1. With Kirkwood radius over Cα pairs in Å, for residues 10-105 alone coming out at 13.4, pick the structure among 1, 2 it was computed from.
2. To which of 1, 2 does the computed value -32000 (helix-only ellipticity at 222 nm (-39500 (n - 2.57) for each DSSP H run of 4 or more, over all residues; to 500)) belong?
3. Computing FRET efficiency 1/(1 + (r/R0)^6) of positions 202 and 234 (r between Cβ atoms, R0 = 41 Å, to 0.05) for each of 1, 2, which one ends up highest?
4. Ranked by Rg/Rh (Cα atoms, Kirkwood Rh), which of 1, 2 sits at the highest value?
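No lab work stands behind these numbers, since they all come straight from the coordinates. Keep in mind that what you see is a predicted model, and the values were worked out from it rather than measured. Cβ atoms are built from the backbone, for glycine too; each structure is taken alone.
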Structure 1
Amino acid sequence: MEDRKDVLILAIESSCDETAAAVMKNGREILSNIIYSQIDLHTLYGGVVPEIASRKHIEKINQVVKTALDTAQVTLDDIDAIGVTYGPGLVGALLVGVAEAKAIAYAAGKPLVGVHHIEGHIAANYVEHKELEPPYLCLVVSGGHTHLVKVKGYSEYEIIGRTHDDAAGEAFDKVARAIGLGYPGGPKVDKVSKTGRKDAVTFPRAHIEGCPYDFSFSGLKSAVLNYLNSCRMKQGLDGNEIYSRKTDNPEFDGNELIDPETGVTVADVAASFQEAVVDALVSKTISAAKDFGYKKIAIAGGVASNSALREGMKLACEKEGFELYYPKPLLCTDNAAMIGCAAYYEYISGTRHGYDLNAVPNLKLGER
């Protein structure tokens, strides 16, 4: 390649069940973004099996990295630095990506930059919205995290709200399993909810005394399970029996009856549950933005692709005069482009890691 001032980052992401690699130019331009998803494999078990995920990462990671370089039409000689997720996540899965990144960095003589996974999710908004710059407020919602974050700079964050128990995505998965939708719960609840009545069942919204920006979804999940149990008792069903069906049926529209007395269906329960989650996420985010004087709000993470959350946040922001940003669905899920973006800003700020970089499954946002 010709002499240039552009910075190219080869990024690797393997924190859960996606093996991903990307080449990013100057942080915000995707030259390649390759993702190998294990979702079909883990669906067989109703959730991610860490040991299987780790083994599949080992099997696929070299191929994914090579494809990312080939698609971007670059070689390792053209790359300025190697970025990699080193936490939080599944420790075995993280180790595969970290080991790969360290090996490439050593062999190619390139700097190594470790990236926080949540920092990557936040950075996905920079890839989607070239004009977005800090400061702003970001709601991070995924299977493992629910955070309200002040984004003060490209590498400066302050968490002002977090979940006290289940993350939003985790609650989606558990409720989806309870009503027979299977795994992955988020997309299936979102789809089925479109045919349901969101006011069919009134589920609680948690308010935590002294923590106005914190979340709690355990009580909501329990309320859904208690409602389902009461419906089963009305029908004389065994307490251990769950509503079940073939979860691979693409024609299922959620019309399976749950409560014959009220006519509530699977879709109604899904929609009512989703409404409670969205209401909590939107109301607390808007409240925090008002209290701290932010005019820009972003959402990030896997649950940020939920259509009801996007619509609810959009309407609330329009009402309050806030600017709203969110990535396309592909960039909401785990991917390496977002890691490459975050790595770029860490790289230009001088962040470098040694070959002793290790996986940190419980890494806190803002830690180095």
Structure 2
Amino acid sequence: MLKQFFILCSGADTDILNDCSIGEQNKYAGIGATVFFTAVMATIAASYALFTVFDNLYASILFGLIWGLLIFNLDRYIVSTIKKRDHVLNEILQATPRLILALIIAIVISKPLELKIFEKEINQVLLEQKNDLTLANQNQIAEQFNPKIAELENEISGLQSQIETKETEVNALYDTYISEAEGTAGSKLLGKGPVYKEKRDKHDAGLTDLQQLKTDNKVKIEAIEAQIANLQGDYAANVETSQPIIDNFDGLMARITALGELPWLPSFFIFLLFLAIETSPIIAKLLAPKGEFDYRLQDQETAIETWTMQKVAERKLLLTTDNAINNKVYNDIADEEDAINYKRKLARTLMQNQADAFLKQQKGIL
């Protein structure tokens, strides 16, 4: 049962192969098994690749089965159409397009499985890329908000600088009137005289202005700090909104790119493995000597070809003979008096009918 299934997978003519030896049947069963398991590997690889794209198990399995059946049909067709010839060079030339197609199929099959085999290493590369993208994204978004935040912070610094300047001025006035009262500066008179009172009033007025400035600037600073808080909130919201896009940066193309960052030698050996699997049915047919099945198939094909060519030749000969006979018959009849007189009579009747028809037409016109 299993042997017959693998023979069916090989694309061999079962009517011919059933009459061959057991060894010949086993050879084609082995070729069919290679075709079948190649299709199985293609199904697994395609299902995994599609799962990384659609993130849906059932859809991935469905399309993976369709892809596997497509690969199975292609491989079966490739193997079944390679015919054993008497010259090895002719066989190689015949198999060259099939080998190129097998190379393409091997690349398509091996790449998804490479992604699965090196999944941990690829995840590490993707993590590093995501971190770089996160930092780059934060810097790009910050470039939209930092200039405005810096401008507002400079305004706060200016307002605070005004307060500090006013405080310095008031402190200086305080030192002045205290020194005047102590007699260490100004009029050098100890006590609270008119000069002291004037300087004290000036200080008190400056202190009042300082308190008012602090009150006014506090309101302004709070308003500016509210604007900064809003800008920082917008910045955080933009980062939070864009971060899921970076977190989902693990699709098929991203994984293939990350795979390219890894050492190439392991991937290359995996590709060679699948190339060997994919081309093994073709190589087996090329290397195998011409067997009983090939001779029986050639006998059947050449029998049909010979019979077809024979029928075509017979039809050509029949046509040539029939034309020669007709020419001879007509040449013999052309010399007979009865045939000439009969032809003359028919021609006379035809000419009379034509004359009558022309006369009738002319009368109708008149």
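1. Source structure for this number: 1.
2. Structure of origin is 2.
3. Looking at the calculated values, the largest one is 1.
4. Structure 2 comes out on top.
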